[in-house]
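Undergrad: Presented below are the structures under discussion, each in the form of structure tokens.
No lab work stands behind these numbers, since they all come straight from the coordinates. Here the structure is a predicted model, which means the values were calculated and not measured. Cβ atoms are built from the backbone, for glycine too; each structure is taken alone.
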Structure P
Amino acid sequence: MDKQLYLERLVLKLETHVPLPATERDKLLDLPLTLKRFEAGQDIVREGEITKQCCLVAEGLVCRYKIVGDGARQILSLHLPGDIPDIHSLLIERMDHCLGALTPAVVGLIPHDAVRALTRASYRISEAFWRETLIEASIYREWMVGIGRRSAPSRIAHLFCEFITKMTAIGLSDGVTCNLPLTQPEIADALGLSTVHMNKKLREIREAKLIRLRANRLTVLDWKGLCKLADFDPDYLHLQPGAVKIASA
């Protein structure tokens with residue numbers, strides 16, 4: 001496993017939102033990284049734990065989630081290679097939610113002390129991490145609107161639009177097709193829907209020939225139609241101009 005490659009993914013992800021000088025990139029690439037593998041369904045960090053390190057998603061798909069009183073799970077966000085979903089743990093060390101692997105995943109563990117030293121030495125990197133936190137909040141707001149006000153088909157379509165846009169920005173999609181390694185129950189958990197209702201509405205989206213979903217491979221057949229159904233405007237992702245070119249637009 002190439003630690004340098006995984007740190008380069010962190011730099012690429014940060015630069016989808018803000019360009020960094022070469023000197024700052026080099027500082028990020030010098031961060032200490034301990035790699036750890038997780039199986040699908042395995043917790044990376046559990047709610048209530050005191051953390052002393054940040055988790056860089058190196059491979060696979062990771063989610064934040066909470067379990068409610070009756071045992072149901074609500075997925076709060078999805079995280080791709082290059083993301084540090086718990087960067088907030090630098091200031092809030094006790095986790096108030098879980099981080100879990102939705103697929104087999106590799107996570108790079110970066111000690112808090114190393115990240116703190118870097119952010120204190122470089123205001124540009126500090127601003128880049130702060131920007132990431134603010135953009136996560138923007139995405140939370142969009143998800144809240146979806147769960148609170150969008151119809152089930154619109155929620156599903158919006159998840160697909162967001163996912164393929166983010167995958168394209170980090171070079172893991174051509175803007176038409178990407179891996180979507182989510183089970184239908186996991187999609188339902190992310191959207192606040194029952195699995196039965198989600199399956200029915202997903203079938204309607206397929207029958208409308210907006211997308212094709214086979215063997216965890218998502219293909220957008222009608223980007224404009226999917227965006228219209230989703231009420232999708234990517235501005236909330238705050239990507240750099242030119243970071244994403246959806247080939248099906």
Structure Q
Amino acid sequence: MAAFLQLDQISKAFGAVTVADALSFDVQSGEALGVIGPNGAGKTSMFNLITGTLSPNSGRILFDGRDVTRSSAAKRCRAGMARSFQVPQPFSGMTVFENAMIAATQAGGMQGRAAEQFCLDVLHQTELLDRANTLAGGLTLLGRKRLELTRALCARPKLLMLDEIAGGLTEAECGALIQTIRDIHARGVTIIWIEHVVHALLAVVDRLIVIDFGRKIAEGAPKAIMESPEVQEIYLGIEADA
């Protein structure tokens with residue numbers, strides 16, 4: 001079966017700083033893939049390369065049967081890619097519903113009542129329906145995280161990319177967000193999730209990859225990856241012979 005998303009030997013450098021070093025991996029349709037690695041490992045740069053806000057120096061990116069390596073970010077979005085950001089970036093002076101509508105109309109290609117109903121359905125799914133008329137700037141951190149998720153879903157993604165969406169949340173807030181992401185995945189949405197809150201990833205993902213200095217250093221079942229001495233040394237700071 002052909003991969004839904006394939007990174008094939010993707011490399012990117014800014015002068016002497018390499019953010020992707022012959023990076024290759026596949027994602028199958030309907031899979032939830034977790035990505036871990038230390039700060040500065042190149043994880044967010046990888047998302048930028050996938051979505052088209054960065055162009056690789058070499059390699060190919062295939063998405064849904066097409067080579068999108070040189071496609072614009074806008075074309076990739078219309079083809080079904082959507083992402084959240086580490087730091088939520090809502091239109092603070094607009095309501096939650098207005099933020100959702102912008103995503104649905106500008107990225108999701110919807111219009112009129114169909115767009116409005118779709119946004120209401122997504123807000124229900126992300127547990128923000130009761131805050132639909134609240135200004136985005138007045139939301140709590142969990143609310144802003146949920147709005148990031150809402151805006152990404154309103155783009156009607158085939159591939160949803162989450163960038164440290166659980167960061168900064170309390171244990172209870174993180175648990176609530178995990179359940180929402182589980183429900184999204186259960187609906188068949190393919191997910192790539194970068195996260196430092198590892199227990200959140202392990203509650204959702206089918207597979208993990210580990211990135212360090214722009215290179216993939218490990219890939220496999222989550223339990224096996226987290227028990228790997230190399231991963232514990234590089235990512236967790238535990239000496240391999242400890």
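Undergrad: Here relative contact order in percent (Cα under 8 Å, 6 or more apart) has been calculated and equals 21, so which of P, Q was it run on?
TA: That value comes from structure P.
Undergrad: So FRET efficiency 1/(1 + (r/R0)^6) of positions 67 and 219 (r between Cβ atoms, R0 = 30 Å, to 0.05), computed for just one structure, reads 0.35; which one of P, Q is that?
TA: Corresponding structure: P.
Undergrad: Looking at structures P, Q, which one was FRET efficiency 1/(1 + (r/R0)^6) of positions 43 and 203 (r between Cβ atoms, R0 = 25 Å, to 0.05) calculated from, given that it came out as 0.85?
TA: The read-out was computed on structure Q.
Undergrad: Comparing distance in nm of label points 7 Å out along Cα→Cβ at positions 19 and 35 across structures P, Q, which is largest?
TA: P
Undergrad: Same structure again: Tell me which of P, Q gives 2.0 when you compute distance in nm of label points 7 Å out along Cα→Cβ at positions 51 and 115.
TA: Working through the options, I get structure Q.
Undergrad: Suppose you compute volume of the Cα convex hull per residue in Å³ for every structure in P, Q: which one lands on 129?
TA: Q
Undergrad: Given a value of 0.95 for Rg/Rh (Cα atoms, Kirkwood Rh), for residues 123-178 alone, point me to the structure among P, Q it was derived from.
TA: Among P, Q, the structure yielding 0.95 for Rg/Rh (Cα atoms, Kirkwood Rh), for residues 123-178 alone is Q.
Undergrad: While we're on this one: State the single structure among P, Q that was used to calculate helix-only ellipticity at 222 nm (-39500 (n - 2.57) for each DSSP H run of 4 or more, over all residues; to 500), giving -13500.
TA: Only one of P, Q returns -13500 for helix-only ellipticity at 222 nm (-39500 (n - 2.57) for each DSSP H run of 4 or more, over all residues; to 500), namely P.
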